[in-house]
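**Q** These are the structures in question, set out in turn.
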Structure P
Amino acid sequence: MAMKIVMSDPKTGRSYQTEIPKEKESLLIGLKIGDSFDGGVVGAAGYKFQITGGSDKDGVPMRKDLKGGRKAKLLLSGGVGFNPKRKGERRKKNVRGSLVTDQIIQVNSKVVEWGEKKLEELFPSKKEEKK
């Protein structure tokens, strides 16, 4: 499966999604949550993105405080991967490490440096294409 990149724009509050080809996935593999990458990877020249999270092929979320790219079952009391319903509730949940590997299907990111063109022009929404 191709890797999906979700790019959020903090200025507008909108997000955009695109898939990158297999040959460009290697540019993201090895990066960690918090690392930055060039927008040319996703077709947004001039932009710079910071990785904020992601999920693997099974839907397991990435967690920043778990080192490496491994999958682990942790006792969580909140945060990424678990939303407690009652005060003090803890539960063992599967989470993945902060390293982007070939098992990661979706990478979430935010814009840290803006380019000349707007993201709306580079990645038009599906609704606008149908009209």
Structure Q
Amino acid sequence: MFFKTRMRRLLRGMIEAAAPPGLRPDHGATVARALVLERAAIAFGLIWQGLSPAQAALVVIHGARALAGLGSAEADRLAGAAARFAAQHGLEAFSVAIAQDVLHIERLRALRRQGHAARAPSGDGRLPMLA
């Protein structure tokens, strides 16, 4: 099975698991949302080259959390789905590291929006985990 096909299948499972209670999206909506989240993660600057499909799906879902607005109800549901998924696949430490990196990126972006000079530790604007 191709990498992207497997990664998207895992991502769709997390999207369905993160749906609000009582609202299960139909398959077409889930497929469309997975594609949008994948493209948004790319636009956000997240890279998953060299990762397993499960790790790549976690990177995308953590990017979706940031785009949903950290602390929002949707972000909390996505975080719960990511935590359950990571526990099922033995990727808890990886998930925590990616969540911390995404949070750090969001803090740097907030500082830049306020006019502060801020850059990532790697010096090229990307964090080591996401580079």
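**Q** Quick check on the output: 3.7 is distance in nm of label points 7 Å out along Cα→Cβ at positions 6 and 110, derived from one of P, Q. Which one produced it?
**A** Numbers: P: 1.4; Q: 3.7.
This figure was derived from Q.
**Q** Match the computed value 23 of relative contact order in percent (Cα under 8 Å, 6 or more apart) to one of the structures P, Q, and report its label. Numbers along the way, then the final one.
**A** Details: P: 31; Q: 23.
The correct label is Q.
**Q** For distance in nm of label points 7 Å out along Cα→Cβ at positions 70 and 86, which structure out of P, Q has the highest calculated value?
**A** Values: P: 3.3; Q: 1.3.
Largest value of distance in nm of label points 7 Å out along Cα→Cβ at positions 70 and 86: P.
**Q** Which one of P, Q has distance in nm of label points 7 Å out along Cα→Cβ at positions 14 and 94, as calculated from the coordinates, equal to 1.0? Don't skip to the end; give the middle numbers.
**A** Values: P: 3.6; Q: 1.0.
This value belongs to structure Q.
**Q** With Rg/Rh (Cα atoms, Kirkwood Rh) coming out at 1.02, pick the structure among P, Q it was computed from. Mind dumping the intermediate values first?
**A** Details: P: 1.02; Q: 0.97.
Label of the originating structure: P.
**Q** Could you figure out which one of P, Q the value 1.00 for FRET efficiency 1/(1 + (r/R0)^6) of positions 22 and 102 (r between Cβ atoms, R0 = 25 Å, to 0.05) was computed from?
**A** On the way: P: 1.00; Q: 0.30.
Computed on structure P.
**Q** Let me ask you something else. As an exercise: helix-only ellipticity at 222 nm (-39500 (n - 2.57) for each DSSP H run of 4 or more, over all residues; to 500), calculated from one structure in P, Q, equals -22500. Which structure is it?
**A** This figure was derived from Q.
Taken together, the values in this text are just the output of simple stated rules run on the coordinates, not laboratory data. Owing to the predicted nature of the structure, the values given are computational and were not obtained by experimental measurement. Cβ atoms are built from the backbone, for glycine too; each structure is taken alone.
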